[in-house]
Structure 1
Amino acid sequence: MATIKDVAKLANVSPSTVSRVIADNRRISSATKERVNKIMQELNYHPNMIARSLIKRSSHTLGLILSRSTDSAFSNPFFSEIIRGISAVTQSYHYNLMLATAEDYSEEAKQCLQMITEKRVDGILLLASRVNDELIPELSKNGYPFVVVGRAPDVGKSYSVNNDNIQAAYSAIRHLFNLGHQRIALLNGPDEYILCQDRYEGYRFAFREYGIENDPTLIKKGGFSQEDGYRLTLELLNMKFPPTAIFAVDDLMAFGAYKAIKEKKLQIPDDIAVIGFNDDPLASVIEPALTTVRIPIYEMGQAAAAMIIGLLQDQEIFPAQKILSSELIIR
């Protein structure tokens with residue numbers, strides 16, 4: 001197996017110069033870098049990643065923060081799929097991924113800042129964006145590299161990868177209008193999350209465009225869980241004038257709605273229609289199959305990882321806010 005001394009000898013340079021080439025030191029001429037890299041390739045020499053990280057004063061690790069407990073985070077397929085996309089890119093660039101979960105926002109912010117200040121990670125991926133987010137301005141102020149998966153609150157200043165939640169929600173409600181529904185309920189998540197506000201805005205925009213007044217009592221808020229979807233749907237079905245359709249901002253909430261509807265001996269979609277969001281793998285196999293908004297979750301993870309690595313490599317990132325398209329899957 002070739003060593004750094006073998007490379008140095010053939011390149012007619014010192015081992016320290018080879019180390020500087022590995023670290024991409026700007027003081028080393030392009031000609032020397034090219035010669036050393038060519039010999040490393042010929043010898044099939046691969047520098048030890050830990051040693052390389054020490055040379056560059058880099059951990060070669062990305063931090064990933066989940067803003068919920070481990071159990072609830074991994075019970076939602078959205079997170080496992082986006083992590084799968086992130087991992088595909090980090091592996092190809094020989095980056096490690098450090099995963100941390102947080103029970104609440106204060107713990108999330110604390111873990112994130114500790115990761116960077118203690119130099120455990122080179123950059124951060126945030127999987128949630130909030131309306132009054134204090135972490136993102138703090139990261140920006142200190143020049144810490146980060147990418148938001150979602151719409152950042154300070155669009156134009158942060159790097160982000162997102163899907164158009166307003167358009168996605170609008171397309172779902174428009175489909176229900178075209179089926180003849182007017183009393184359409186919304187099962188939404190917490191107001192603190194920007195994605196919930198955007199999906200609510202898409203819901204409202206469809207009502208405005210069709211000239212239909214929406215009933216505010218049909219808007220229910222809870223967590224992104226089957227349990228909350230079930231509980232909120234029971235509240236809707238017990239109303240004097242229940243909805244004829246339900247739009248849930250997460251498929252897990254839609255699955256909970258299915259359970260409540262079936263308990264009430266109602267038929268989907270004859271008595272009440274349901275549309276979900278995210279195209280969970282179970283959406284196509286439950287009875288009846290769930291109409292849902294499909295977003296490219298895996299591709300969002302890939303794009304976010306590629307973006308943060310590009311920032312760390314001083315590449316010019318354009319556009320800074322990447323938006324991927326969604327699709328209404330009618331079943």
Structure 2
Amino acid sequence: MPPAPTTGVHYDAIYLKHDTGLGHPECASRYQAVIDALDSADFPMLQLEGKTAELDDILLCHESWYHDIVRMDVDQLADVLRTGDTAICPDSYDVVMKATGAVLTAVDAILEGKVKNAFCAIRPPGHHASAGRGMGFCIFNHVAIAAKHLQERHGLNRIAILDWDVHHGNGTQDIFYQDGTVFYASSHEENIFPYTGDADEIGVGDGLGTTLNLPVPAGAGGESILPAWEEKIGSALRQFKPQAIIISAGFDARENDPIGMLNLTDNDFSTLTKMVKSWADELCEGRVLSVLEGGYQPEGLAKAVLAHVRALSGQS
């Protein structure tokens with residue numbers, strides 16, 4: 001009898017309903033490629049059904065007036081969120097509430113011992129959304145809400161969020177910049193949207209020293225990014241001692257992505273995943289939650305996701 005899966009995975013066709021319009025890079029076809037890849041996976045994983053988030057979940061990180069703006073813009077059939085460059089459609093509110101709820105379902109599954117780790121393939125992404133502003137294709141910040149959920153609903157004190165998307169997660173950083181209980185680290189391409197994430201951005205007040213940015217030049221790949229993670233992020237994590245680790249898993253840092261100009265390979269993403277898993281095993285009972293962010297070349301995204309989940313499940 002095969003062993004029970006230790007990795008939970010959530011994906012759902014509902015996310016195809018978030019219609020961003022013709023030619024938009026964060027489109028349904030990229031997500032369909034992820035669905036097809038996970039459907040064809042040849043290793044064990046536990047399918048996780050996702051709940052729909054409640055308002056109280058969103059308010060863990062976002063202002064109530066911002067939530068109301070999102071709801072109003074969707075109800076009024078706007079095609080762009082008024083706070084920034086995020087396309088929306090009549091289904092976007094329901095879809096994003098499902099996305100956040102699914103992430104929280106995965107958190108609960110890990111903390112309740114149903115799975116050791118989990119990957120949530122959801123859209124729209126979230127790491128550019130701050131407390132009061134959606135931007136960069138993002139509406140609500142799923143990983144930030146998950147961190148607060150771990151603290152306020154599960155009683156954990158120290159949470160780490162690690163971000164390997166090609167873009168800096170300015171929203172996540174902003175939410176926790178003065179918060180010493182959440183460590184945020186990001187490697188990202190320098191001098192591109194959102195033009196934040198310089199190495200001297202290290203937090204302020206109670207959060208001083210719990211932000212770590214590793215900007216890298218265009219063209220960088222695993223030869224420079226992997227050692228930076230191993231040495232700098234690994235060292236910082238051991239000092240911080242998180243009780244759970246969340247990954248903002250953006251695969252637009254992959255080679256040949258149409259938006260990014262970094263050159264990580266599928267094997268590099270597998271190595272990064274194993275690195276994070278080893279830190280989690282050492283520091284926080286193996287608790288790892290991974291949440292899909294960017295990645296805009298459908299075939300490449302699908303391959304990277306599969307490599308990532310295979311490594312999470314211990315099958316590579």
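Any read-out appearing in this document is the output of simple, stated calculations on the displayed coordinates, not a laboratory observation. Since the structure is predicted, the reported quantities are computational estimates derived from the model, not experimental observations.
Which structure, out of 1, 2, was mean projected area of the Cα convex hull in nm², for residues 148-243 alone calculated from, if the result is 6.9? Write down the numbers at each step before the final one.
Numbers: 1: 6.9; 2: 5.9.
The correct label is 1.
To which of 1, 2 does the computed value -11000 (helix-only ellipticity at 222 nm (-39500 (n - 2.57) for each DSSP H run of 4 or more, over all residues; to 500)) belong?
Here the read-out was taken from 2.
Can you rank 1, 2 by percent of Cα pairs over 36 Å apart and just name the one with the largest value?
Sorting by percent of Cα pairs over 36 Å apart in descending order puts 1 first.
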